[in-house]
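A.B. asks: Have a look at these structures, which come just after this line.
Bear in mind that the values in this text are calculations on the coordinates, not laboratory data. Predicted, not measured: the structure shown is a model, and the values here were computed from it. Cβ atoms are built from the backbone, for glycine too; each structure is taken alone.
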Structure 1
Amino acid sequence: MKEKIESLLTQAQELKAETAAELEALKVKYLGRKGIVQELFQDFKNVPPEEKRETGQKLNELKESIQNSLNALKERLESKTTQSNATNDLTLPVDFSDFGARHPLSIVRNQICAIFGNIGYTIAEGPEIEDDWHNFTALNFPLEHPARDMQDTFFIEKDPDIALRTHTSSVQIRMMERNKPPIRSIFPGRVYRNEAISARAHCLFHQVEGLYIDHNVSFADLKQTLYYFAKEMFSSDTKIRLRPSYFPFTEPSAEMDISCNICGGKGCNICKGSGWVEILGCGMVDPNVLENCGIDSAKYTGFAFGMGIERVTMLKYQINDLRLFFENDVRFLKQFEAV
C-alpha cells in the first residue's frame, strides 16, 4: 500500500484538466465515494498494526495533496474564463438593451401637476402615516363616521390613533396650520383604504387634492378652475357637470362628472349609458375646518377638490382594470413609452 500511495502522490502533482467536465471527472476518480482514495481508506483495516500510524499519515497526505491540486486547477479554469469574458470583440454588432418606460400613473400625475402649475398652484406633500387630528378630526369628521372604523382604515396604533392616511386632505390641514392665506396648492400622493382588491378598487391608490383660500373665493371660482382642468386633461370638447354631494370638510359639496371621452357623451358601457363619468369630489371649505387650522372664517373662504389619479388615467387611456397599474407587466407598461 505504501508504494501505491507514493505513486499516487506523484500523480497528484501532475493532474491536468482543460474543462470543468474534466475537472469533475478527476474529482470523482480520486475523491469520489467509490474513488481511489476511498478504496485505500477501506483497505486500511488490513494494514498490520505496526504500520498503521505511518500509513495513515501517508493516506491523509495523499488526500490533502489531491484536493490542493484540484483546487489549483479550478482556480486556473475560473481565471481563464474571466479573462475570456473580459475580452470584447469591438467588431460585433451593438446589443441594444430595452429601456424602461414611465409608468402611466406617473405620466398623468405629472400632467395634473403641470396643468395646475400653469395657473399658480404650488405642490406640497406630507407623511403617509398620520395621526387622528390631521386625518379625521381637523377635517370635521364626526366621531361616529364610518371612515374611523377598522373596516375602512388601516390603523397602526390606538390611543392615540395612528393610521395610514386615507386621503391627502391631511396635507391640506398641515398647509393651513403652517401658512397664512392666500394659499393655492395641490397635494399629490399615495393613500390607503381597507378595501377588497378588484378591477375598480384597491387597498392603495393615488390622489391629487387641491386647496385655494383667499378673500372672496366663491363656488364660481371652483367651477371655472375645474372646467379649465377638464379641458386641459382630456380635450377642448369636454363638458362638466356638478352634482350635490356630502363631504365632512366642505359645504356646499359636489361631485363632478365629465362627458364620457369614449363615446363622446352618447352613452356606452363605461358611462353606463348616461354619457357622463364621475371624476372628482369638491366643495367650499367648511368654516369649521378653517377655524381648526387657525384661519378666520369671517375673513377668508376657499375651495377644495380631490381626484383619484387611477380614475383619471383609466379614462384618459381607456383602461378597464385598476389592477394593471400594480402588476408591473412590461407588455402593459411599454404601451406608454411614446406618451
Structure 2
Amino acid sequence: MIETLVVNQAEVPRLLPMKECIEVMARAFAALARSEATMPQRQIVWMPDRSGALGLMPAHLSGLGAVGLKAVTFFPRNEGTELDSHQGAVLLFESGRGRLLAVIDATSVTAVRTAAVTALATRLLAREDAGDLALVGSGVQARTHLEALLLVRPIRRVRVASKTLERARSFAERESRRHGIAITPCASVREAVTGADIVCTLTSAREPVVFGEWLAAGAHVNAVGSSVATAREVDTAAVSRSRLFVDRREAALAEAGDFLLARKEGAVGDAHIVAELGEVVVGSSPGRTGPSEITLFKSVGLAIEDVAAAQHIYNKARGSGFGTFLEFGGGRHDAD
C-alpha cells in the first residue's frame, strides 16, 4: 500500500516551528548557493480581470534529497475576509522513484517560511544590537514576522502601521498579549518607520509606502510584500541608499518591482544587487560591512523554501501523530 501524508493548516505550525524553520531555510539557501538546487522561474496564470492568479513553483534540492512544488492562488481582495490571500498546497515527492509523499497546506507553510527567511536575512544583515522594529502591515505575515524576528534580535520596541489605525490597534493589542511585549500602533507609516533599526514591509501595496528619506542610518529593511515587476513597497531612494541583497538574482530581475522600477528610473543598475542571501549564508559574500550602512533584503519567495519546509514537515510527521496518512495512489494498476 502506498500512503501519502496530508497535513492541514492547523498542523503545519506544530510540525514547522519558527525556530526550526529558520535553520531549514538556512540549509535551503546554502544548497542554492552551492548549485545543489534546480529551480525554474515561477509560472503565473492570471485571472482575466487580474483579480487573482495561480502560481506554480517547482524545485529540486539535490543536497537535501527533496523535490516538489507549490501550487498557490493569490487573491489580494481576500484581505480582511475569512480567507487568506494565499491558498493552495505544497506537494512533496520522493526523489528516487517519484512517489507522492505529502500534500501540505500552503497557506500555513507560506506564512511560516516567508517570515523565517526574513529572520535569516535579518540575522545576517541587521546590526547585532538592532532592537527597534517597524512592521508595515498587520496581516498574517506581520504576525509571523514578529514571532520570527523576536528569535534573532533583542527586540525592545515594536511599532506597527496598517491601512487604518483601527487595524494597527487590533494587531498591537492581540500580539502584545501573545508575546508579552509592548507594541505601539501608529497612525502613519512614517511614524512607524522613523528611527527604526529593522523595517519590514508586509503589504499588498502597488506604490511605495516606505521612502528612503525616512530610513535611519544603520537600518535594515526587509521588503517582502511585492513579488511582481510592476509593484513596489519601497521607493527608488530607499533602494539606491541601500546595499541590496536578494533571495535569487534571476527571480529579482524578473519579479522584484522594488528594484526593477528603481532601475527603470535610472537610479540603479543590475550591479546594485550585492549578493544573494545564500551567498551570505555560505560566506562567499559579506553581509553588513559597517554599523551606519543601510541594508535592504528584497524577497520575492522561492520554491526551494516550500520544498525544504515540506520535507522537514514530512520527516517530523512520521511517527509523531500529526497529519493523516492516506492510501492515495501511485501503484501500478495491474499489480496484484
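A.B. asks: Quick check for you: by mean count of other Cβ atoms within 10 Å over residues 236-243, which of 1, 2 is greatest?
C.D. replies: 2
A.B. asks: For distance in nm of label points 7 Å out along Cα→Cβ at positions 60 and 276, find whichever of 1, 2 sits highest and give me its label.
C.D. replies: 1
A.B. asks: Of structures 1, 2, which gives 43 when percent of Cα pairs over 27 Å apart is computed from the coordinates?
C.D. replies: 2
A.B. asks: Separate question: Check the numbers for relative contact order in percent (Cα under 8 Å, 6 or more apart) across 1, 2 and tell me which is largest.
C.D. replies: Comparing 1, 2, the top value of relative contact order in percent (Cα under 8 Å, 6 or more apart) belongs to 2.
A.B. asks: Which one of 1, 2 has semi-axes √(5λ) of the Cα gyration tensor in Å, for residues 116-243 alone, as calculated from the coordinates, equal to 20, 17, 13?
C.D. replies: 2
A.B. asks: Ok, one more. Work out which structure the value 0.95 belongs to, where FRET efficiency 1/(1 + (r/R0)^6) of positions 148 and 228 (r between Cβ atoms, R0 = 41 Å, to 0.05) was derived from one of 1, 2.
C.D. replies: 2
A.B. asks: Also, I was wondering about something else. Figure out for me which of the structures 1, 2 the number -12000 belongs to, where helix-only ellipticity at 222 nm (-39500 (n - 2.57) for each DSSP H run of 4 or more, over all residues; to 500) was derived from the coordinates.
C.D. replies: 1
A.B. asks: FRET efficiency 1/(1 + (r/R0)^6) of positions 20 and 284 (r between Cβ atoms, R0 = 35 Å, to 0.05) was computed and gave 0.00; which structure, 1, 2, did it come from?
C.D. replies: 1
A.B. asks: Which of 1, 2 yields 1.00 for Rg/Rh (Cα atoms, Kirkwood Rh), for residues 140-179 alone, as computed?
C.D. replies: 1
A.B. asks: Give the label, chosen from 1, 2, of the structure having the highest value of distance in nm of label points 7 Å out along Cα→Cβ at positions 52 and 156.
C.D. replies: The maximum falls on structure 1.
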